[in-house]
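Down below are the structures I want you to see.
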Structure I
Amino acid sequence: MAYFAHDTAVIDDGCDIGDGTKIWHFSHIMPNCTIGESCNIGQNVVVSPGVILGKNVKIQNNVSIYTGVTCEDDVFLGPSMVFTNVTNPRSAVNRKEEYSETVVRKGASIGANATIICGHDIGKFAFIGAGAVVTKEVPDYALVVGNPARQMGWMSEYGERLDFDASGYATCIGSGEKYLLEEGTVKKIKE
């Protein structure tokens with residue numbers, strides 16, 4: 001099984017693209033990218049040189065993923081969201097050697113029009129609300145919204161908001177899975 005690329009997509013040399021991946025209209029996959037199996041790359045997406053995408057990454061239309069970004073498995077990137085890779089860009093100053101890395105951990109979702117300022121990792125199964133501007137690290141399972149993004153709660157792996165009781169326990173209303181909030185950290189309880 002191979003990947004699919006629309007006739008208008010541009011895929012540069014040196015890319016490693018996994019089986020079952022789909023690359024849609026007017027997207028540009030630049031040199032030396034690694035894209036896992038079963039990814040879906042929407043219309044008008046730019047994947048810059050050296051970007052790494054895990055398996056089953058879903059990228060909606062008009063997303064820019066710049067050099068220095070790694071997305072682990074099962075990440076969702078909403079329409080028109082963007083990553084940066086330089087904290088102080090200037091057109092007349094070449095800062096390619098100063099790119100900051102950003103890692104989006106397994107299962108995280110980033111909403112439409114959100115901006116991720118470089119060098120701030122997104123925790124596993126975190127949920128970044130639409131239009132949020134992320135200017136600091138986001139913990140695993142955190143729900144963040146606004147500009148600058150602030151944590152407003154916690155999310156399950158299923159994508160439901162978690163309501164913790166006084167003992168620090170919550171049950172996902174979508175999956176029935178249980179979670180524990182302890183010392184500011186959420187963990188899924190394995191049964």
Structure II
Amino acid sequence: MAASQVDLVGEERTLNLARAAVVAAVTSATAPVALTHPLAPGVPVTLQTLWVFLAGLVLGPAWAGVAFALYLLAGALGLPVFAGAAGGIGHLVGPTGGFLLSFPVAAAVVGVVAHGTGVPTPPGDVPVPRAVAAIVAGSVVIYAFGAVGWSVLQATSLPAAVATVVVPFLPVAALKAAAAVAVVRSEALVPR
């Protein structure tokens with residue numbers, strides 16, 4: 001590889017790491033926005049999953065996963081990046097820890113379904129049905145990790161966990177999915 005190609009690869013890696021850090025930072029900045037769901041008081045409604053969807057659609061699988069690994073690392077170190085501006089490793093092993101731990105995996109899954117495993121296409125070029133399928137796949141990962149974690153830590157059955165921490169949140173998840181698709185499709189309308 002020629003020196004100029006190595007420089008370009010290094011610059012691209014640095015740019016992607018910066019993008020991942022920005023996604024982690026924006027997710028962290030919206031952490032104080034946490035509403036109590038009337039049907040599931042132990043699990044807050046947050047904007048975190050919206051950022052998971054957008055990261056996968058915009059950054060692609062690898063860098064979206066990195067973004068949320070950085071996010072979890074910041075939270076584990078005690079920075080107030082989790083729902084309600086909370087931090088600490090206890091949140092990763094608490095009743096909603098399954099949701100948090102799912103974020104890097106879910107972001108990567110969204111990226112793989114939207115873009116494949118190669119270099120991501122511009123997010124506005126992802127067809128709407130594919131973007132929706134990507135978000136549905138990511139949501140399945142988030143809710144599977146979340147429900148299993150809740151079930152184990154609350155000593156309840158998996159169906160009871162699904163009824164408590166998944167079903168009440170599906171309408172909100174649909175709104176976040178629509179918002180994520182609208183954001184990436186709006187990018188398609190911007191002249192290049």
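Taken together, the values in this text are just the output of simple stated rules run on the coordinates, not laboratory data. In this text the structure is predicted, and so the values were computed from the model without any measurement. Cβ atoms are built from the backbone, for glycine too; each structure is taken alone.
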- Query: Which structure, out of I, II, was distance in nm of label points 7 Å out along Cα→Cβ at positions 110 and 166 calculated from, if the result is 1.9?
  - Reply: II
- Answer label among I, II for the case where mean count of other Cβ atoms within 10 Å over residues 126-133, calculated from the coordinates, equals 21.1: I
- Message: Computing relative contact order in percent (Cα under 8 Å, 6 or more apart) for each of I, II, which one ends up highest?
- Response: II
- Message: As an exercise: helix-only ellipticity at 222 nm (-39500 (n - 2.57) for each DSSP H run of 4 or more, over all residues; to 500), calculated from one structure in I, II, equals -22500. Which structure is it?
- Response: II
- Task: Please state which of the structures I, II yields 2.6 when distance in nm of label points 7 Å out along Cα→Cβ at positions 150 and 174 is computed from it.
- Result: I
- Message: Of the structures labelled I, II, one was used to calculate percent of Cα pairs over 13 Å apart, for residues 14-53 alone, giving 46. Name it.
- Response: I
- Of structures I, II, which gives 3.5 when distance in nm of label points 7 Å out along Cα→Cβ at positions 38 and 134 is computed from the coordinates? II
